[in-house]
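Right after this note come the structures.
Values in this text are rule-based calculations from the coordinates and carry no lab data. These numbers were taken from a predicted model, which means no experiment stands behind them. Cβ atoms are built from the backbone, for glycine too; each structure is taken alone.
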Structure I
Amino acid sequence: MASTQTWSEGNGTNASIETSSRNECNWKNIDDSTSAYSSYPITAGNNSYSKYQAIKFGGTYNTLSSLNYKVSTNSPGVGLTVAGGVVTAGTTPTTTATGDGSASTTGVSANFTTTTMGFATGSSSTSSNPVYGNAFRTQLQTTGSAVAGDISSVTITATWTES
């Protein structure tokens, strides 16, 4: 038995437009999941649009529990911070600061829910199939000292226990 996982991204009104099977997340100055980030740069002193990612489980399993999200770094360059947190409801992505603190590099707990994009309180373990993890909202926030150009890669990781 083994679960399968895909990442979904939420955009649009209340982040309710789901784009499934994402293999990357580019912070940029537009609310979508497909435009080239190079066409919508974030200028120093401004923020990216907030991003909503949710892991979706399928396959064969008895139970899933202990879901956590983390980032590989929350400061990918001078004057740059990756803000992030688990959310149970979507808001329409904007460039206004989300109010989330620095995204965790050690892990933050999330629950499981059958609600699209994980927008519900959910529970810490589940046998439902398919199921989403709560959404993980991130945003690249910059100061005036941010340098133009690409940033270091930031990896979002999900871990869980499965039986």
Structure II
Amino acid sequence: MVTEARMAALAGALTDDAAVHRYAAWPDDPVPHEAAEAARVGALQPADLVVALSFGTLVAMAAREAHGLRAKAYVFLGAPVRRLAAEGRLGVLARQAAAAPTLFIQQTEDFTGPYGELLAALPPDAASHEVPGDDHVYDDASGLAQIITRWAGAPRRISTNRHV
């Protein structure tokens, strides 16, 4: 899967000691169940840094809120802002920003929610970084790694979570 390869490339650009989470539903079911995946992720070993992309951001936030996922820091790429708004769950972004050090990276015109919409949902002091784009493809592993490393420093153990 393309996204799995992208997340593996990003994890590799960040550290030699990384684990890429694979959804239980795959490959048989292309649509993972958010609550079930959050429960699985909540049972993982604590990590220095959790990096999640798109649907994975929903899973990671739910795992932290309801299933005990604890990391020193979180990085969320391409958070599906418009989905959260449509479902009346936009507040989860602000709760995440308040609960743990979290960096939100969003494309300027990401079709799942552009950077400006993300900023409007976050507290003023939340860490965020705008990257160019509108396709919801976060594939510049070295550029993203530089952004993340500047924000968090060089992590020793990373658990990456991918999206559907």
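Here are the numbers:
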item	result
Structures I, II, by distance in nm of label points 7 Å out along Cα→Cβ at positions 39 and 63: label with the highest value	I
Identity of the structure behind -12500 (criterion: helix-only ellipticity at 222 nm (-39500 (n - 2.57) for each DSSP H run of 4 or more, over all residues; to 500), calculated), options I, II	II
